[in-house]
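Right after this note come the structures.
Read-outs throughout are calculated quantities, based only on the coordinates presented, and are distinct from any laboratory measurement. What you see is a predicted model, and the numbers here were worked out from it, not measured in a lab. Cβ atoms are built from the backbone, for glycine too; each structure is taken alone.
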Structure 1
Amino acid sequence: MRERQTMRKKTFGLVLERLLGFVLLAAAFPHPAWPQGLSQKVTITYPSRSIVSIDLFIAQDKGFFREEGLDVQLVQVRGNVAIAAALTGEVHGIAGVGTVIRAIERSDVPFKVLVVNLKRPLFWLVARPEFSSIKALKGKNLGTTTFGGAQHVAAARLLRKGGLDPEKDITVIVAGDVPAQLQALVSGAIQVAALSPPTVITARDKFKMRILGSAVEEFPSLQNGIAITGKLLAERRDLAKRILRARARANRYFWENEKGSSEILARYLKVEFPVALESYRLSRSAFTTDGIPTEDEVSEYLQMEAQLLGLPKAVPASKVFDFSLQREVNQEIGTK
């Protein structure tokens, strides 16, 4: 009997000691890792293998999603497929917000853009070596990821600036994501594409493709971030906030750690470190620091979209964006 009482005391003491340990851990870390059994399975889509999705790669690699109790699966799909999957509940977040914005403008789909990661278009117009000018591309094939997506729009604007009518002088072909488009350029299936880093660097250095223009300084392009359905935002606001908090911590890491971010980019996109480092330095200024573009950037972008789509007037920003959760997250983690 005495042995049983002793064992009970030891067991109770061990349990109490472990509980106290959990309390101390909770006090030490504002966002502790959630127990594995309580993790929420989440699917987030991204449109292409390029630096534009670096925030998601960092959040996955550094464990920021896991520390928010999220078991995140990153899935690469085209924007229209992502929208359809989100409407059925199979997808929780869409990183390619440019396609979502256009869908809202065209058909009033029930989405909200909660954060914008990229405020400038990270696309360079790349042509096969035999084409030394944009005008020489008349009658040729342009590769793109999605009709009407951010990449397609950027390419069309650059072609128009170079003297071509992108609707009459060029044939547009869906040719996969950016790395797949480079392979299509190499094979000759397409003659021109708007490529993002690091693929544009590989195209230039390894395959001697011609860089005929850059869209970075031409116009705003709110093409990447996180968009979710209005239903999910209303019913699972806590889940949305955890996704945003993990992404915001990743974005802070991106801005503060050149070497670490470049290493993650090299690993996820399977490129050499020098290529990843140049991609980082080439692209850094195009990203937002706090996930929220300025009112002027939003207004200019929506006005530009209205012109491209032939709308009588721009869609109100409140119909597309809701940055309230991102502002809460920024205040919590001290992002300015």
Structure 2
Amino acid sequence: MHVATVQVGTPPQKFYVVLDTGSPQRWLLSASSNDPNIKSRKRKYKSKTRKPTETTVSVTYMSMKIFGQLVEDKLTIAGYTMDNFKFLEVTEMSPALEKDEKFDGVFGLVLDMTSLVFHPTLLGLMQQWGLIEEYSVSFRFCGKQSTTGATIFERGDAVFGDVPNEYHYGHVVYLATTPSRLPTVSVTLIRFGDLVLCRDCHVLIDTGSYYIIGPKDLIKKIHLQMTFRDVTERGVYVECRHIYTYPELEVILGGTTFRIPAAKLIMEVVRGRDRKCLSGFMQKPTSEHSWILGMPFLHNVLTVFQPMYQRIGFAKVNCDSPPIQSTSVNS
């Protein structure tokens, strides 16, 4: 998983958060929690500018539930500082995060018109403060996969309010998002080797997802083209020595074809002398026949989220260009 470094409160304290394009909620683990799922990993947090509210919020994700109190405090991200940033201090969580999860919370970027609890969004607040002109964020996830704990892509960054020309090759292809709360686009084709996974299908683009997630039957067919050694709740582990022989993933977006070698979709996990390779593909827990393009795909492209224009842009990423004013996205 990728994380961004932010500072919260007065005096400022550093936190590591996931910038999530698949949800509107913003939260940090609370230092006041007595929940054993949180207590072992919570950070001490005292701030002179913290303003608690009377609002409590419960959030249900695909595989996790959280509960906490809504507060406001000062936030610094990518060199920008804002007051009265609203987020949830989580006091209850089920189940616990994995020990190798290297983050303290999640900052969702989606505007949820059905609930204004987290309004304005992070981008909206930055625009209100006059910090950015364009209501957009560009993600570049580059570098090697982490060799400790869960796979985390290093040397990435997020640029707010701009799409740096230096960060991509060729033009950016923009796709309109569907009328949905979540960032979903129409994809021309997704194919793994000769196996067609979908044509003209709607796909969720989600920086908060560890995996490329799809229907059970098709994910099973993908893994039949790999040499797998173990199937766990976390996913399918494949033979590391064979990853360069697996078929490539082809995704066609708005007439632009992105081809990604399978080795770049495999997530390496190293603990001591034990090296494992975790497949970047995961089956949906339900019978729903849809797809989510998560981090294994997104770390191979430049992705531009422009929710006010109701579109998402994609381009072939340039990882050699040095970062401009941005927030680092790394381990």
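Tell me which structure, out of 1, 2, gives 20.1 once mean count of other Cβ atoms within 10 Å over residues 132-139 is calculated.
2
If you work out mean projected area of the Cα convex hull in nm² for 1, 2, which one comes out largest? Kindly include the intermediate steps, with their values, before the conclusion.
Numbers: 1: 20.4; 2: 16.5.
Top value of mean projected area of the Cα convex hull in nm², among 1, 2, belongs to structure 1.
Tell me which structure, out of 1, 2, gives 2.6 once distance in nm of label points 7 Å out along Cα→Cβ at positions 204 and 252 is calculated. Write out the running numbers ahead of the final one.
On the way: 1: 3.3; 2: 2.6.
Only one of 1, 2 returns 2.6 for distance in nm of label points 7 Å out along Cα→Cβ at positions 204 and 252, namely 2.
Using helix-only ellipticity at 222 nm (-39500 (n - 2.57) for each DSSP H run of 4 or more, over all residues; to 500) as the calculated read-out, with -15000 as its value, let me know the right label among 1, 2.
Derived from the structure labelled 1.
Of the structures labelled 1, 2, which one yields 12.5 when mean count of other Cβ atoms within 10 Å over residues 52-59 is computed from its coordinates? Provide the component values of the computation, followed by the final result.
Numbers: 1: 26.5; 2: 12.5.
Checking each candidate, the match is 2.
Consider the structures 1, 2: one of them gives 15.6 for mean count of other Cβ atoms within 10 Å over residues 196-203 as calculated from the coordinates. Say which. Intermediate values should be presented prior to the final figure.
Details: 1: 25.9; 2: 15.6.
Here the read-out was taken from 2.
Out of 1, 2, which one gives 13.5 for mean count of other Cβ atoms within 10 Å over residues 60-67 as computed from the coordinates? All intermediate terms of the calculation are to be shown ahead of the outcome.
Details: 1: 19.4; 2: 13.5.
The read-out was computed on structure 2.
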